[in-house]
Structure I
């Protein structure tokens with residue numbers, strides 16, 4: 001178990017006007033204080049990632065996509081997945097987690113994000129039937145998953161600011177391997193996934209970090225740091 005300061009990379013293009021970008025450093029500060037850890041947070045713009053990512057104990061792929069460099073974001077996600085580094089993706093991070101998995105695990109080289117390539121034959125990320133902009137909904141978590149363990153309950157209320165999710169056309173094929181569904185909204189639509197056989201690799205379409213701005217420490221921020229400490 002690590003006792004030295006943790007180094008956590010935030011993958012995304014920092015914008016002080018984005019609520020999630022305001023909330024994530026607060027969430028990590030709260031979580032680090034809860035756990036008694038020292039955490040150094042590093043914002044990594046997608047178009048300026050360092051050549052090597054080995055210096056980071058964990059990764060959080062943050063909201064506010066499209067990113068300036070999609071390939072940069074996907075490289076960081078792939079690194080965390082293949083090198084078994086603790087990883088959390090929220091909102092746009094969720095969408096790109098699914099895209100990275102489709103391209104590099106399932107071998108769908110033509111997989112695309114519908115916001116960037118709306119007419120692509122295999123747009124695994126597509127517009128939601130109802131946009132979730134400043135919306136709050138119940139999320140039902142799947143028992144015995146990392147995310148359910150983090151929350152300690154199966155029903156949670158979370159907020160969103162997104163217009164894209166997993167394309168239902170490809171849902172079954174995406175989830176027939178090691179990427180598993182771990183949370184659904186009140187209508188039964190997929191809102192969280194995680195990777196089997198990985199210390200901590202979780203992605204949510206909702207933005208759990210927003211709770212930090214209300215003085216509530218997000219359980220997933222605690223879980224991410226715990227995983228970094230134990231890696």
Structure II
């Protein structure tokens with residue numbers, strides 16, 4: 001089994017060497033870059049499982065590199081401790097932020113959390129900006145969590161597993177009877193309506209179409 005690949009993007013050789021030694025001791029593979037420009041060049045050939053990103057870099061700085069790392073968990077390691085900096089980076093796509101100097105045990109724990117989360121999402125269902133993770137029952141829209149009832153989650157999961165098909169009411173009710181006891185034919189329309197509203201309020205737009213007299217499908 002291939003070990004997770006972690007990219008260290010930091011121009012401080014001492015910190016980079018320390019991180020590489022730490023990660024290799026934990027049996028991670030390591031990729032090094034000393035500037036933002038070098039990081040983007042390296043990432044054209046290799047896709048790491050996680051990136052440790054400094055902000056004060058020669059060439060492109062960390063803020064300029066971050067938008068190019070879509071789909072890769074990024075933990076920012078920076079001496080900048082202002083709350084505003086942390087908020088901006090987390091809203092800009094980073095999954096975590098640690099202020100230098102940091103405890104290496106805490107860093108390893110945060111890395112492990114992100115890699116576990118990434119592993120779970122390997123089996124995720126995706127439709128437009130919606131991600132549904134069956135194993136953890138998580139649903140996000142553009143990275144923001146959406147709270148669904150058990151029934152709403154089951155309806156969305158069935159639709160996302162069959163994105164180009166019309167799912168009949170009888171098919172929905174049959175599947176729901178295996179997963180949740182609180183949905184019957186008379187309440188199905190209410191559950192679908194509530195699900196639509198929550199997804200719309202989360203910014204997903206109109207996602208579910210009613211096929212009159214038959215059932216429901218995801219919007220084209």
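What follows draws every value from the coordinates through simple rules; no lab data is involved. Predicted model only: the values in this text are computed from it and were never measured. Cβ atoms are built from the backbone, for glycine too; each structure is taken alone.
Once mean projected area of the Cα convex hull in nm² is calculated for every structure in I, II, which label goes with the largest value? Kindly include the intermediate steps, with their values, before the conclusion.
On the way: I: 11.5; II: 14.4.
Across I, II, mean projected area of the Cα convex hull in nm² peaks for II.
Out of I, II, which has the highest value for relative contact order in percent (Cα under 8 Å, 6 or more apart)? Walk me through the numbers before you get to the answer.
On the way: I: 24; II: 12.
Max of relative contact order in percent (Cα under 8 Å, 6 or more apart): I.
For which of the structures I, II does the calculation of distance in nm of label points 7 Å out along Cα→Cβ at positions 48 and 112 return 2.0? Working shown, then result.
Values: I: 3.0; II: 2.0.
This value belongs to structure II.
Could you figure out which one of I, II the value 16.6 for mean count of other Cβ atoms within 10 Å over residues 128-135 was computed from? Walk me through the numbers on the way to the answer.
Working: I: 13.1; II: 16.6.
Checking each candidate, the match is II.
So helix-only ellipticity at 222 nm (-39500 (n - 2.57) for each DSSP H run of 4 or more, over all residues; to 500), computed for just one structure, reads -8500; which one of I, II is that?
I
Given 6.3 as the derived value for distance in nm of label points 7 Å out along Cα→Cβ at positions 32 and 168, which of the supplied structures I, II does it correspond to? The partial results should precede the final answer.
Working: I: 4.3; II: 6.3.
Derived from II, not from the others.
With distance in nm of label points 7 Å out along Cα→Cβ at positions 24 and 64 as the yardstick, tell me which of I, II scores highest. Let's see the in-between values first.
Values: I: 0.9; II: 3.1.
Comparing I, II, the top value of distance in nm of label points 7 Å out along Cα→Cβ at positions 24 and 64 belongs to II.
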